[in-house]
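Rule-based calculations on the coordinates, nothing more; no lab input. Quantities reported herein were computed from a predicted structural model and do not represent experimental measurements. Cβ atoms are built from the backbone, for glycine too; each structure is taken alone.
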Structure 1
Amino acid sequence: MSNACIAVLMSAYNAQDTIKSAVDSVLASEIPLDLYIIDDGSKIPVADILNDMPENVFIHRLQKNGGLPGALNAGLDIILRKDYEFVARFDADDYCYPERFRMQMEYMQSHPDVKAVGCWANAMGDNRETPMFIISHPEHHHDIFKAMYYNAAFIHPSLFMSADMLRELDKHYDVNYRIAQDYEFMARVIRICQTANVPQVLINYSYLSELSSKKKRRRQLWNRLRVQATHFTPLKLHAWLGILKTLIFFITPMKVTTKLKKILMKVDNKNGV
């Protein structure tokens, strides 16, 4: 292990077309880090794709594909046994800006009560060249907590977290949520510590919403509803409205919600929200 205080956790499954670019973007970081890649039983082993990697890249292969929550837990089990101060998430099909980890670390160092911080992102389509819109979640914890009644208020691969906070969690990713595991995870995190989002685009995020099947979308909405029910607070109006919104999405065609989401994001960006 190097002297880096940051461990970046990436899970990969059959990501042979994008992982090299994603890894190169992480390694271009302005500050030192170690990168842990969990190969979740890919048909082509990640180690065969990423040959000749520097010493700060560690690849651990799982023999059987078990899904993202299990792969992330396997990575955290390795990382949290070591002396890292921070753990960051990233995905094998995204692009990381060189200043990302520096800016998130500086944010947490200047806000010591914040134990998890995300950032904004360019939502990338199929061509991965021209952003469709900017995903801009709330910066401050109070607004994040309110937004989480409705949906995730973080871009999962943008998370940068205190390792000590993760060590204190009773469990990490819930394997019962193969979809929406990030929403379930952060619904617990926001209840034990302060969180934030750096209000700047620091990653390109593979949105690819048009590739999501109707079946997968309904599973995602169902799991979102499960999380909302688990953390339901009857005296909070936003708790009721969040569940109502999810139920409405159940009966709304995917093309309609996708188009509406793009319009709303563009309006927010234009208004500086």
Structure 2
Amino acid sequence: PNLASPLAIEVEASNGASDYGNKFGEPVVAGFTRAFGQRLPSGARYEYLKPIMFSAGVGHMDALHAAKADPEEGMWVVKIGGPAYRIGMGGGAASSVLSGDNDAALDFNAVQRGDAEMENKMNRLMRACVELGARNPIVSVHDQGAGGNGNVLKEIVDPLGARYELRDIKAGDATLSVKELWGAEYQENNGLLVRPEDRELLEAMAAREKCPVSFVGRVTADGRVVVHDARDGTTPFDLPLSLVLGKMPQKTFDMQRVAEPTAPLALPEGLTCAAALERVLRLVSVGSK
């Protein structure tokens, strides 16, 4: 009831991917789409409610930069890219619940909004860093996704910990709450570890590429992530990494296989090559190229 039609999803998803790629400056060169619907001999019908559209690009990297280095006490934790907005709130979690369980406001806030211009600026800064070869100031990098700063800024300093100043995170909206600054999954943003002696180099390259850069915290060695809010002097987050990133108890799923009777393949009488080709090309995963 609260879904766009499969055709609208396919058309708009394809248009959106191409539009973003064109604005970013990289064509969509890989991807696929999938849909499924079938009536089984038992009478049951299995079908996707929504089709899947996946797009991708192709890149390369120097083997010199293939492995991240470990965090060290005193390193800067840096955010590069666009400012925080009230978007992607609960996105990773909202996309995993049953459709219809969310209200429209949560669904809307969870949806990402792409900014290809900012992505281009951030990508140019990343490229400038890696093209320095052994002088690359990036010690470690973490793309921002589900969980926003609350995920990136914990994982990138594991297991040492860090202390952050919340108000050093650039915000594009002055009305953002503490939870939104810490948890919004706004895109076009990366977290980096940078040694203190490389700060000026990174700032100079960021200024050249007009890419926002924020030095939001320092790596500690107490195993905790502490977030301080200079606006009111509070500490909204202070937890040991072992508690939030430690090994979670393994879940046990008790499942039984249900036998589903299938019918043997039976080709229609008098099937021609042209008719077979037409049927196969009607499959969106085949004929969508």
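Work out relative contact order in percent (Cα under 8 Å, 6 or more apart) for each of structures 1, 2, then name the structure with the largest result.
Numbers: 1: 20; 2: 23.
If we compare relative contact order in percent (Cα under 8 Å, 6 or more apart) over 1, 2, the biggest value is for 2.
Looking at structures 1, 2, which one was distance in nm of label points 7 Å out along Cα→Cβ at positions 73 and 241 calculated from, given that it came out as 1.4? Walk me through the numbers on the way to the answer.
Numbers: 1: 3.5; 2: 1.4.
Here the read-out was taken from 2.
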Seminar exercise, completed: Comparing mean count of other Cβ atoms within 10 Å over residues 9-16 across structures 1, 2, the largest value goes to 1
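Hey, helix-only ellipticity at 222 nm (-39500 (n - 2.57) for each DSSP H run of 4 or more, over all residues; to 500) derived from one of 1, 2 reads -8000; which structure?
Going through each structure in turn, the value belongs to 2.
Out of 1, 2, which one gives 43, 24, 20 for semi-axes √(5λ) of the Cα gyration tensor in Å as computed from the coordinates? Write out the running numbers ahead of the final one.
Working: 1: 28, 21, 19; 2: 43, 24, 20.
Computed on structure 2.
Determine which structure produced the value 2.5 for distance in nm of label points 7 Å out along Cα→Cβ at positions 25 and 217, calculated from the coordinates; the candidates are 1, 2.
Numbers: 1: 2.5; 2: 3.2.
Only structure 1 yields this read-out.
For mean count of other Cβ atoms within 10 Å over residues 121-128, which structure out of 1, 2 has the highest calculated value? Don't jump to the answer; show the numbers that get you there.
Working: 1: 16.6; 2: 19.1.
Max of mean count of other Cβ atoms within 10 Å over residues 121-128: 2.
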Problem set entry | Entry that produces 2.2 once distance in nm of label points 7 Å out along Cα→Cβ at positions 33 and 57 is calculated, selected from 1, 2 | 2
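One of 1, 2 was used to calculate log10 I(q)/I(0) by the Debye sum over Cα atoms at q = 0.10, 0.15 Å⁻¹, for residues 81-176 alone, giving -0.31, -0.70; which?
This value belongs to structure 1.
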